[in-house]
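Below you'll find the structures, each written out as structure tokens.
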Structure P
Amino acid sequence: MIVADIRDAALYRGIHPRLDRVLGMLDEANLAAIGTDVLKIEGDEIFAQRFHLQTVPFDETFFEAHARYADVQLVVEGCEQMDIAPAYTLEQYEHRGDFYALRGEKKQSIVLTPGQFAVFLPGDAHRLKIAVGEPAPVTRVLFKVLINE
């Protein structure tokens, strides 16, 4: 897992060529082109989507993880707490394609504010949409990056 400001995105290049491409797109011009419909950047290997959502109380959230794709979650407006745990420490209760729903205890929490992003690699379980204080609106851009073919 990586947590950083978009100004520091270049520091994390070299993990995977597709992730490098996404890290190079974390600027205002590229982000402005991403709407609420899925934008295929490199077919099913890299795609992105903008979400306008409302954070919710902790007890309305769950962990998710992926085996093939990394998620790059970038907060554009608002703030959002995200909890993190290794997927192998959690109990799986649902599975569809590359989506695994999990429950269990977090190992760490982060709060992302505008201009900050998190990279969740395959196996990094993440619990999203957690309200910081009261539920509030958040705009987030998600990049899905195929890591494990």
Structure Q
Amino acid sequence: MGFSFRDESGLTLVEILVAVGLILVGLVAVMQAFPLATQGMDTGRRQSTADFLAEQKIEEIKAWSLAPAPRGFDNVPICNPSCTGLSGALAVFNLEGFNSISGYGDYGRTVVVQNGPAANTKLVRVTASYRQVTGGTQVSVETLIAKR
């Protein structure tokens, strides 16, 4: 009885090197996508936060317009291009620059109020701006409010 290597199965060195090369090509391709994915996630987070801040201001203005005097629909100021310099109860409509929204230093908001398309309506547009490494951008939300 002799010892034979013919029945031995396994991989040759060349096959192993080819497999390792293919795995490395795949890993490099995946690693190149990480910075793009990270940037996309950051942009999405910033846009979502800006949208939240704009919606928050819209809801605040809606509540203000439904409140009794000295607030209320009849006292909603017309501010176009934006509201600035208002005091007292009307300060809710003022421009909020960067670093003026508590907890959101990289964000600012502007409020524009115009007469609406129908009688007893007003168009409210809130634009939330935010800073990015590549520059600033903004999100706008608008709604109609009506007199009750």
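Every read-out reported here was derived from the displayed coordinates using simple, explicitly stated rules and does not represent laboratory data. A quick note: this is a predicted structure, and the numbers were derived from the prediction, not measured. Cβ atoms are built from the backbone, for glycine too; each structure is taken alone.
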Query raised in the report: Which structure, out of P, Q, was helix-only ellipticity at 222 nm (-39500 (n - 2.57) for each DSSP H run of 4 or more, over all residues; to 500) calculated from, if the result is -2000?
Result: P
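State the single structure among P, Q that was used to calculate distance in nm of label points 7 Å out along Cα→Cβ at positions 15 and 79, giving 7.4.
Corresponding structure: Q.
If mean count of other Cβ atoms within 10 Å over residues 23-30 is computed to be 9.5, which of P, Q is the source?
Checking each candidate, the match is Q.
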Report summary line: Re distance in nm of label points 7 Å out along Cα→Cβ at positions 87 and 127: value 1.8 computed from one entry in P, Q; matching entry is structure P
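Thinking of P, Q, which structure, once P(r) over Cα pairs in 10 Å bins from 0, in percent is computed, gives back 12, 42, 39, 8, 0?
Only structure P yields this read-out.
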Report summary line: Candidates P, Q; distance in nm of label points 7 Å out along Cα→Cβ at positions 95 and 135 computed = 3.2; producing structure is P
**Report entry** Value 19, calculated as relative contact order in percent (Cα under 8 Å, 6 or more apart), assigned to which of P, Q
**Finding:** Q
